[in-house]
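Have a look at these structures, which come just after this line.
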Structure 1
Amino acid sequence: MNIQTITKMLTDAGIEPNEAKIEVKMLLEHFCKYTEKDRLMGLEPENIEIVEAKVQERIKTRMPVQYLIGEAYFMGEFFKVTPDVLIPRDETEILVRRAIEFIIKKDFKHVLDIGTGSGCIACTIAKNTDATVLGVDISSDALRVALDNVTKLGINNRAVFRKSNLFEKVRAEEKFDMIISNPPYIPADYEFEPEVLHEPKLALIAEENGLGFYRKITEQAPEFLKPDGILMFELGIGEAELVKAFMEKDFEDIKAELGIDEIKPKKQEQSALMKYEIKGFDVYVGRNNRQNDYIISKLAKDEDYWFHARLCAGSHVLLKTMGREPEEEVLFECCKLARQYSSASLPSKVGIIYTKAKNLRKPPAAPLGYVTYKNEKEVLV
């Protein structure tokens, strides 16, 4: 038994190949303290046995690997997670990045995070701004996890937590510059993937066809916001206009920003590329080899920038320039995306290469997603 064989166990069980590689690496680093030396010299048999056992548990139970190792990567940090809290999603990073931009720009000092769960939103905002954050949740078990994360990140006085059903235990005199929430927004009749069934339904499902919490929060938020305060939500697919209708009664300047979008190339299986917006630039991330191939073969233009993690599997990231030259900050954010969506999404620094798309070449008969490059630059992320 070796790493390749263990990875194949996951792919044979229906796990997407790139995800399988990432999961095996996560298990190796967590349980076996896997290092570059191990990669070169080979693992000890007892370490192979440990990872094989965890993979068999993963296959048998469909337990997400984040729960198996007890942590999830979010916005550059590892957060404790248990089945009492939702596993942080990449989509939520888009919401948090935008919130941090607002907080810094407007010098906001007080933020309320509704449905805080693991505390990943509250902790990330507190760690990256001068604001203090109150996180509320109805689940005592979730709040215990959030408190552990505050201690882990060393921000005990910056993010605090309180048991509350929405605004129930928030005092009327408490006023906030921003209220932010990634509420449950999935309809009760939705058919979940096996892995998602391990996550708390309390954090996933909402009444009123997924819109119940949006309506309740929107109706009560004005009482707790300062005059120029902001209300921010993560939205489910197709819910933007419906939520906007709730907000029009009490809010103005309502915007729905696409973070993860669908583009529709000719072949249906190439749809649903992840799309980010970074300081006015559109950035696309492939989810699999077919999408990576679409990015380099169809979507990329000569002056666009392409990003990829060096010497490991990962997504192709494409920055569309549209005739503009991006600042270094934008390029670095794209490097961070390439690192996040690579099999090296763990603590050690990773070399991210980038170059203009005109420097890419797809050799004849090369497999999907394979490309050669020149004139690249490298950044450690």
Structure 2
Amino acid sequence: MKKKLISLTLLAAMLFSFAACSSNGNTGSQNDKNGSQQEADGEKADNSDVLKVTVAAQPTSGQVFQFIAEEHGFNEEEGVEVEMAWLSNLSDAASALAAGKVDIISTYGTGGPLTQIANGQDFNSFAGYMIIGETPVYGKPETEWTSLDSFKGKKIGITRGGTPDIVLKGILYDEGYSYTYGGTTVIGDPDDPDMIEFVEYKKNTDVLQAVMKGEVDFGATATGYQIQARDLGLEVKMWPDEYWPNHSCCRMLCTNTYLEENEETLYRLLRSYLRAEEYMQDHMDEVVDLVVENLDLTRETAESFVLSPHMKYDTDPYTNSVRTMWEKMADYGYLTEGDIKIDDHMNSDIYKRALESLIEEYPDSQFFKDKMAQFESNNT
């Protein structure tokens, strides 16, 4: 407990220092390009009543929308004060969210939170952080991989419940492959001589070590392990997003109670993060700089995932994609739906309201118009 308190104190000091150092008058986005549309119109919502929110994220991948929003003053302009809580795994983040110690969790995938919902947690997915995660499947250079058939009869290392695990199993399930996991669960034909075996490990680094040692033939990991894999002599064999485009990855979730009682806070936060998302489109080198600065990573590591074409930062709720993952997980035994209706645990209305207000406020922004078209096709 003492260590946690010290960490939070240091975090608060860091955030204060970071905000002070970034007061450079640069408001980013449309303001960078054309001057403040709000000032030109003479209209601005009264955000003098600053609303506070605590957002949890993993320290390995950070929260780029928050980094940009803080750096360019979007949070301040929108009247929202964000405190980050760096929690390394979903178990800790979900417990903190359920206990009210944090208000939002943002970088913990989709499958894990859906499992929490299936187990009774009253969480709500109201926006996104990324829609596809950089979750490659690795192997040794000499290990042959030409198609999904290359997995037949092989062992694949995973960390159970993460996006790499759930997406890869979903792909194989849809294509009719037989596989086993957890030592007892069999999906498909139990007598299939080409049965694929998923071997579970606690950490992504354990997965990479297992591939290197030959304990498994392939290994799927979360974002940010390409450099480590390369240094172990491994190479990327397969990108899951090429088989399941726009699969749901990191969602932003709160509790249903928090959503009902704090809609204005979420509205302001989403306006800020949407503005950050717009800004980052033409400033990815700066995003890399912010990730390096805030997460204490090497530039090579940050570039390996921030600039990857296999990872897409996106605030859209993508409720259709979340629903699809829920259904797939039920199909191959990862969760039991029971009386739970996943639509009761998703909300796209606040995001839509935030986006509509930005379209009205920045009528020359093609980005926000395109985001609305995307929203309408991915949230039904």
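If helix-only ellipticity at 222 nm (-39500 (n - 2.57) for each DSSP H run of 4 or more, over all residues; to 500) comes out at -10500 when worked out from the coordinates, which of 1, 2 was used? Working shown, then result.
Working: 1: -10500; 2: -13500.
The structure behind it is 1.
Among 1, 2, considering only relative contact order in percent (Cα under 8 Å, 6 or more apart), which has the greatest calculated value?
Working: 1: 11; 2: 23.
Structure 2 gives the largest value of relative contact order in percent (Cα under 8 Å, 6 or more apart) among 1, 2.
Quick check on the output: 2.0 is distance in nm of label points 7 Å out along Cα→Cβ at positions 302 and 326, derived from one of 1, 2. Which one produced it?
That value comes from structure 1.
Figure out for me which of the structures 1, 2 the number 3.6 belongs to, where distance in nm of label points 7 Å out along Cα→Cβ at positions 70 and 230 was derived from the coordinates. Could the numbers behind the result be given before it?
Values: 1: 3.6; 2: 2.8.
Value 3.6 for distance in nm of label points 7 Å out along Cα→Cβ at positions 70 and 230 corresponds to 1 out of 1, 2.
As an exercise: Kirkwood radius over Cα pairs in Å, calculated from one structure in 1, 2, equals 22.3. Which structure is it?
Derived from 1, not from the others.
Read the figures in this text as sums done on the coordinates, not as results from a lab. Here the structure is a predicted model, which means the values were calculated and not measured. Cβ atoms are built from the backbone, for glycine too; each structure is taken alone.
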